Structure I
Amino acid sequence: MKKNYLFSMLAFLLFLTACGGGGTSIAIGPPASETNSVSKVLFEAYGIGEDDYSEYQEGFGDAADSVQDGNIDISVGILGVPAGSIESLQASTGDVKMISLTDEAIEYMEENSGYLRYTIPADAYEFLEEDVETVTAYAILMANTDTINEELGYELAKSMVENAEENTHAQSEHMTLENALSGAEGLPIHPGAKRYYEEQGLTVDNPVAEIGGDETKSELILGTGSQGGTYYPLGGEMATIWNNNIDGINITNTETGASIENLASIRDGNMDLGMTVHVPALDAINGEGDFEGNEVPNAAFIGHIYPEVVQIVTRENTGIEGLEDITD
């Protein structure tokens, strides 16, 4: 019994050593995700160093489970509002606390990440007592121009807008013609998507991507995100709706590390469509940030999906009021 206890303690200590950092445990998202990247910019904004916390590179679903169990103090997620995983966490624990960012941190994020100020209203979640100040970007759909021809690009964009009412996910309400080009600034647009939006009366100023040819595949892969986030369930419904409304194709959604992995998979020819935040999409096109020296020349904008909001949660029993507490 004593030997088993000592072995368990040794294994736990080795695990903590592998995680590195200090006493506050923070889930920052999978390695190839936008959540992971934006978490690190957030920490820069607060002057949080690697020795101030222990990082856990998990998807938001697994991270929320660990917050529930008390194994993780803080979880950073980029999610739609309201996020079902956060509502489920509150239902399980009854003491979820959402952390606001300071004005200084928001200014830093706007200057260094492309994210913009966003206010989560108090009525977005039942447990909120006041508005939460944070930052947001846009979730968008990017297509592989080597495998998605002009006609299919047209049909994908059209279906995203005109069949959005068939999607039961809460974030589908943002897939409207009015929002269709949100997050597109600076990105090449797929010629099929451009044709559809211009037919609907929108002005499209984006550079037009070159496509690889007139042929397209019938079996296509859509990269989403982790099952505990927004991308996976929303992407699953999007794929079903496309399959039901576009002849001759079958789109399969797959769980991934989200934005960065999806863009890299498009570049490498392993994915046909990918959900991503618009910020890493710009980096991918320009060969900057995580894509420095490895730009993605074969990706093009299809359409806007929903606002991606940085949401940072903890529990009341941690005593954490803000990210600034980590360095105190």
Structure II
Amino acid sequence: MSRRTLTLAVAGFVVVLLSAVAALLPVPYVALSPGPVTNTLGVVGKTELIRIEGRTTYPDEGRLDLTTVSVLGGPTSRLDLVTALRGWVDDTIAIVPEEQVYPPGQDAKQIEEQSATEMRDSQENATTAALRHLGIPVTTRLLVGQIEPASLARGVLRRGDELLEVDGDRVVGGAQLRELVTAHEPGDTVRLVVSRDGRRLSLGVRTREAPDGRTIIGIATRDDADYPFTVEISLEDVGGPSAGTMFALGIVDKLTPGSLTGGRHIAGTGTIDDAGRVGAIGGITQKMVAARNAGATVFLAPARNCAEALRTKPDGLRLVRARTLSSAVRALDLIREGRGGVPSC
């Protein structure tokens, strides 16, 4: 073998070796793919996903599926280049920057805790919204939960404080609190009245601007609700707030005579607040694919996700726009009755 041939062979081997190593190197992206779907009217294992005790419930032969997204990559399991490239050529997989899913500065434990908190809050909001939709009295106390490290409320508010008033207005839920705070400009001082250890305190907290431009005070709250009967939601290995709308619909269906679905296979997604307002979510393309693969023919999409949903909707899936729990229930009524006027994306 000539020296030139040997040099070319060695160089070629080095190029192949470096390419193989580069393909296995982690990249700062995550892959979002269609995840499992779960029927909120069904059972998980041997337990009803939504269990209601102390109130008459009604069966439904249809399905109300909550949809999820599977995430590959992140702080504890980096995505490699080959997997990322495969995702880029697959229309059902989204490759997005890691910081869109995992906020910088948070470790895996903090992310897991936040996801679990969001799921718990979504279940509470769904229950409150469903009962209020049905005209069932619900009393709630709005409590301070986590306080963000960068929040100017640190040292002013405490975890467990009950929020009573914002700028002189009585506040009864997280949705109302957000409305009152976002009405301010970043840097304004919000006047709060809280109950702490039996004392009524007047406090001032300066606002700041969130990454999405909203005015916030940097706290998480939870509704400590008092329901006239027991509602329990059992779902493991799923986090985040995006199942809230489907939880609420499942509760409404179980507490209402007749069939909300009309026997159809319906799926959807969307956050929900205690006032029944449906909020936008991430990964709607993957959730629609998961729903269609499971056999759903109708998909409830948050109004703010409609534009993206229309661009990537799978064949055979009817999109229904949902702004509130009441509008979603009304849309399902119209579909069941075969009438027009169903709000679509």
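Assign the value -0.37, -1.07, -1.32, calculated as log10 I(q)/I(0) by the Debye sum over Cα atoms at q = 0.07, 0.13, 0.15 Å⁻¹, to the correct structure from I, II.
II
2.8 is what came out when distance in nm of label points 7 Å out along Cα→Cβ at positions 222 and 310 was calculated for one structure; which of I, II is it? Display every interim value, and only then the final one.
Numbers: I: 2.8; II: 4.0.
Answer for the origin of the read-out: I.
Between structures I, II, where is FRET efficiency 1/(1 + (r/R0)^6) of positions 62 and 86 (r between Cβ atoms, R0 = 25 Å, to 0.05) highest?
That would be structure I.
Taking mean count of other Cβ atoms within 10 Å over residues 142-149 as the criterion, which structure among I, II has the greatest value?
Once mean count of other Cβ atoms within 10 Å over residues 142-149 is worked out for each structure, I has the highest.
I have 0.30 for FRET efficiency 1/(1 + (r/R0)^6) of positions 46 and 206 (r between Cβ atoms, R0 = 30 Å, to 0.05), calculated from one of the structures I, II. Which structure is it?
Details: I: 0.30; II: 0.05.
The read-out comes from structure I.
Quick check on the output: 25 is relative contact order in percent (Cα under 8 Å, 6 or more apart), derived from one of I, II. Which one produced it?
Of the options listed, only I reproduces it.
Quick check for you: by distance in nm of label points 7 Å out along Cα→Cβ at positions 38 and 294, which of I, II is greatest?
Details: I: 2.1; II: 1.0.
The structure with the largest value is I.
Bear in mind that the values in this text are calculations on the coordinates, not laboratory data. Please read all numbers here as calculations on a predicted model, not as lab measurements. Cβ atoms are built from the backbone, for glycine too; each structure is taken alone.
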